[in-house]
Structure I
Amino acid sequence: MVDSNFIQDRVARFKDAPWIEKDGKLTLGISVLGVGGIGSNTLFNLSRAVPANYYIFDMDNVEEHNIATQFFSQGSIGVKKVHSIRDMMVVFRTPSVIHGVIANITDYADWKRFITPITITGFDNMKARKHAFERWKECPERELFIDGRLKATSYEVYAVTPEREEEYEKTLFEDSEIPDDPCTFKQTGFFGMLIGARITNIVTNFLTNKYLEEDICEVPFKFKELGELCYVEVS
């Protein structure tokens, strides 16, 4: 557990960042659903930059093949991802509090307690994305829903605000339509870190606009990067 004095000291370190809550208290809540290749790397970047209460969902254990692409260590093998990533954040002394829920969001009855106005999904299937999006839409104070989609050397990030919900729904499709890539080349660690950093960038831009009450930072609906072409598309 990170002690409160440390959190206050670290928050003070970033006190001039526009997205930091100026009272120094951790009143902001952010949900990270799924802590695999997308979620674990996002949490590593985001929890160090944006002090908050993070509510993380995952039901899996860390496996050997996860070590190369996700933010876990060899000693994490066999441990629940929720527990391992929380321990990792303590090791890296993040100025945040991690609340772990070992559950599948599609089966979790008490989801209203943990779906926050800012919700980030790192799922590898459309069924879970759709379910999480529908639950977020039921949140009266919803602000930002982020959907990360990751392949070996490419990714897409959708940043959905309430007025863009219908636009986002057009990007959803059935899992049966997803091409079956080779199982040994579905993710790479460096693109996992890239998407985690990009999601962090989008969240900090959103919070900067919110706290300054000005639209001075870009929050794109879609951010796409293709590694082979060194190509970036923003819309």
Structure II
Amino acid sequence: MKAMNHLLVVDDDRDLVELLREYLVPEGFQVDAAYDQTTGLREALKGEHELVVLDVMLPGGSGFELLKQLRTTSELPVLLLTARGDAVDRIVGLEIGADDYLPKPFDPRELVARIRAILRRTRNTGEDENGNKDEITVGDVSLFSSTRNVTLNGEPVDLTTVEFNILEVLMRHAGKVVPREELAQIALGRPLAAFDRSVDVHVSKLRRKLGGGEESENRIKTVRGSGYIYAASPNEH
């Protein structure tokens, strides 16, 4: 059974893991640790954690491989720890299913902020104080906020937490441009940094899952220098 604020840290740097534990526990988190890929994957698949903090470099295999295997059966949120300045690792991590990334070395306070932002979105029940309806249908795509499900022509589409959040924002504002900065704040819980392509990578993955090709490009259009637009008017039920 998944417990609230229960985290799994997968990193072979035991000193760093203990430092994170000392910082995260007083912040209200329960922290389990794994120090290699095999153990990390096994623990992540137990279904006991709300989020995984995952290092890219691990004994027994990379964090990328762990993430790929995890994503075959689980949408457990993953915050990837990458080497500072290595944009390739960040993009690859997002492409294969990470919810966000944080370059090493990092301020523990930023780690806590990133974790809380992801958990807020993961726990989102779809209830909206502004009266937004639970179901949105735009053309052949339907989105259900309360269950966080999406269908394409009636068939389910598996989305990560961030992909779902981006799609929901775009569909609720269908026919209008949504700035990249707004998507980042809502879907990632943080502002975009300089040269940050996180939103673009998630949108690219979202397009592929909604059909790919020219049809998908027309569904979610890029507005250069501004953001994205879901090119239709919403029909809410």
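Any read-out appearing in this document is the output of simple, stated calculations on the displayed coordinates, not a laboratory observation. As the structure is a computational prediction, the values presented were derived from the model and not from experiment. Cβ atoms are built from the backbone, for glycine too; each structure is taken alone.
Here distance in nm of label points 7 Å out along Cα→Cβ at positions 19 and 67 is compared for structures I, II. The highest value is that of I.
Suppose you compute relative contact order in percent (Cα under 8 Å, 6 or more apart) for every structure in I, II: which one lands on 21? For relative contact order in percent (Cα under 8 Å, 6 or more apart), the value 21 is produced by structure I.
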